[in-house]
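Each structure below is given as structure tokens.
Here, each number is a calculation from the coordinates, and none is a lab measurement. Everything numeric here is computed off the predicted structure, so don't read it as measured data. Cβ atoms are built from the backbone, for glycine too; each structure is taken alone.
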Structure P
Amino acid sequence: MHDAADYIDEIKSLLISAPFVLDVEILREEAIGNDGLYRLRAKLADGTELQMFERFSLVEHISIVVGKYSFHWQQGNGTLLKRWDNAPHHPEISTFPHHIHDGREENVMSGAPMNGAQILKLIENMLL
């Protein structure tokens, strides 16, 4: 991986090749050297929608360090299924700031740090 644009291209490639993704809409994409962010929306084959956001940095052309993320998975009517994020508003969670909203905004549980590739694999395992 040479720069942030390569990482964004990798995420887009994973989405395009995923058998459960019907359509992808790029809402925002920025890559300046090793720093970048993307925001996109994917329509999934089961009628759900996945909204993905990551702000990240590429370190020594080897690893991605995600600074901020939110992966929001919802029904077609907008009802939340799950959201994985690291917004610092739940200090009571043992994995602070990483957490999951499960089914409802107020149903918050601990969660591991996530990135776009991990979320796509997790959702694929739940759907297939």
Structure Q
Amino acid sequence: MQKITRKNPEFMPEPVGNYSHVTRVPKGAELVVTSGQVGTDMDGNIPANLNDQVTNTFANIKKVLESEGLAEENVIKVNIWATEEIDWDHLYSQWDKLFGTAYPSMTVAYISALGWPELKIEIELWCAEV
């Protein structure tokens, strides 16, 4: 059975965070892409604090994965956009609960604004089902 593989080539510097430099998806896998997940709660409320939004965002990520019958090992790429400096200790505590050590590839960008002025973080997932 083919599977998604992740690696950090030995001839490159180690990743600066909890991600993999390379994520390889086998031929024939089905691609599933999510919209950016944000920090709203089930009632649509958006906390003012970035860490609270991060916590809600990861709860929403878990739900969207489950809705498609996917798990953390199906996530191949994560794009993170934030409007203020991320508390990496907090984000990685949520990240590690979801991914363990099966780290997908990741891109992070700091931007001036997201779709709503109250939003401070948005995380998009690229997934593959083999």
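Taking FRET efficiency 1/(1 + (r/R0)^6) of positions 6 and 78 (r between Cβ atoms, R0 = 35 Å, to 0.05) from the coordinates of each of P, Q, which one would give 0.60?
That value comes from structure P.
Could you tell me which structure in P, Q was used to calculate distance in nm of label points 7 Å out along Cα→Cβ at positions 46 and 110 as 2.0?
Derived from the structure labelled Q.
Matching task: 39, 36, 23 is the computed value of Cα extents along the principal axes in Å. Pick the structure from P, Q.
Structure P accounts for this read-out.
Quick check for you: by relative contact order in percent (Cα under 8 Å, 6 or more apart), which of P, Q is greatest?
Q
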